[in-house]
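Got some structures for you, see below.
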Structure 1
Amino acid sequence: MNRKFYYDLHIHSCLSPCADNDMTPNNIAGMAALNGLQIIALTDHNSCRNCPAFFEACKKHGLIAIAGMELTTSEDIHIICLFEHLDDAMQFEKIIEEKRIKIKNRTDIFGEQLIVDSEDNIIGVDEFLLPNATTLTIEAAYKIATQYGAVIYPAHVDRQANGIISTLGTFPDNPPFGYAEFNQKSLLDDYHFRYPNLNNKKILTSSDAHHLWDINEANNSIMIDDKPYSSNLIRKRLFEYLRLG
């Protein structure tokens, strides 16, 4: 039986320097559950290292966890990469680690980059600034991510900073993105009018949360057949839906 699953597929943890340190996996999962969400994705900048702890935290709260990354291309454009399987995300993480341009992080300016365990204990830090551009072009990032089974699409196309439209002046035909992410649904009609290439894309609305209070409430949903119920089945059918985009 199909039913609505409320989602937020763009959330940052304390590993992203621009996010609050209290954006730990358990705090994120707890807030998402309070907000009535069922599916949430962790999408830190150029890293998946808090995804294992995030999966454990979501399990405690009865949520479907999605491993993800907000990757910065060489054009300085942000794209969302979502993975059906945690192992694939962690393998992709190793590839991106080699493609990062490593500039020492200034915690006094940008913030800390904390790696935590399933109990939110700090087990490490990333000493190099995560959000800066990698050496991968949009096309190269798309090619590599799809090899690891990812669903990929441009993040926050309705924003100026690191948005694909603000950077390129249009929504490109290639790579063949099936989706585009908006932060504000109210801008959809205007963007569809101004950028016709968006008209054949499906739209996902997510928060890009950097603070606990930014995480979406139960406003955006996807219809999924959840019988016989299991988290793995929901995750599988979510990705079946996304790949049809």
Structure 2
Amino acid sequence: MGSFAVVIPARHASTRLPGKMLADLGGKPMVVRVAERAAASGAARVVIATDHADILDAAMRHGITAVMTSEAHPSGTDRLAEVCQLLDLQDHEIVVNVQGDEPLIDPSLIDDVAALLASDGQAAIATCAAPIHSAQALFNPNVVKVVCNRAGHALYFSRAPIPWDRDALAAGVQILAPGLAALHHIGIYAYRVSFLKRFPTLARGTLEAIESLEQLRALEHGYTIAVKSIQSHPGAGVDTIEDLARVRAAFEANRSSG
């Protein structure tokens, strides 16, 4: 595949864990750890896009390219659109959005979503999903589900349990029916720059507002999202102090093992 860039949107504000982008992980800020993982992918360049001087300074101290963006962006995708302008990226180029709170992300996953988009001429966006193996996950509104057509393009994303197995769930008991092909959406995206430049002009969708899922705006406006199925979910990012403790333990374990 051709080259692609990774952009890591990194806001300083966080409702559940303020300042998490600069949380220490093995002697480096978390957002720097994310950038290091991204740099191990096939990306031609890795850029942190932030709205806070402390994050910009931390990136530069560790040799990571960073740009300052507006504080007014309503979403990370809007921030990416500004980065495309700042870096003078061309419409045909591909940008992978890696969240700044995913310090354990597998670099190969970044490569996979970029390659999927590069190979799918119909798609403006590519993402990925993994099978759901428990009723708890299926019915958890914080676990976003996706259903796809035969071509692997997203039909819909929802916080509700989709697909709905009418017969298995007729009794009102929350179960995962045997063989149900339910997919847990994973929040990593590859975008064509032409779409990112267009995104800020798109009206917020009705379904997007109801579900509070930004990717539904693209579907509501007729854009195609390609979805790569992977075998297992890569694990949650850092949203809480418990998540941070888990990730710190993983870093210590990796350090101990050499």
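Read the figures in this text as sums done on the coordinates, not as results from a lab. Computed from a prediction, not measured in an experiment: that's the story for all the values here. Cβ atoms are built from the backbone, for glycine too; each structure is taken alone.
If distance in nm of label points 7 Å out along Cα→Cβ at positions 127 and 143 comes out at 1.7 when worked out from the coordinates, which of 1, 2 was used?
Only structure 2 yields this read-out.
For which of the structures 1, 2 does the calculation of FRET efficiency 1/(1 + (r/R0)^6) of positions 87 and 167 (r between Cβ atoms, R0 = 41 Å, to 0.05) return 0.20?
The read-out was computed on structure 2.
One of 1, 2 was used to compute Rg and Dmax of the Cα atoms in Å, for residues 111-150 alone, and the answer was 13.1, 36. Which one was it?
2
Identify the structure, out of 1, 2, from whose coordinates P(r) over Cα pairs in 10 Å bins from 0, in percent was calculated to give 8, 34, 39, 18, 2, 0.
Working: 1: 8, 34, 39, 18, 2, 0; 2: 7, 29, 36, 21, 6, 1.
It must be structure 1, since only it matches.
To which of 1, 2 does the computed value 26 (relative contact order in percent (Cα under 8 Å, 6 or more apart)) belong?
1
Going by distance in nm of label points 7 Å out along Cα→Cβ at positions 23 and 207, which of structures 1, 2 comes out largest?
Max of distance in nm of label points 7 Å out along Cα→Cβ at positions 23 and 207: 2.
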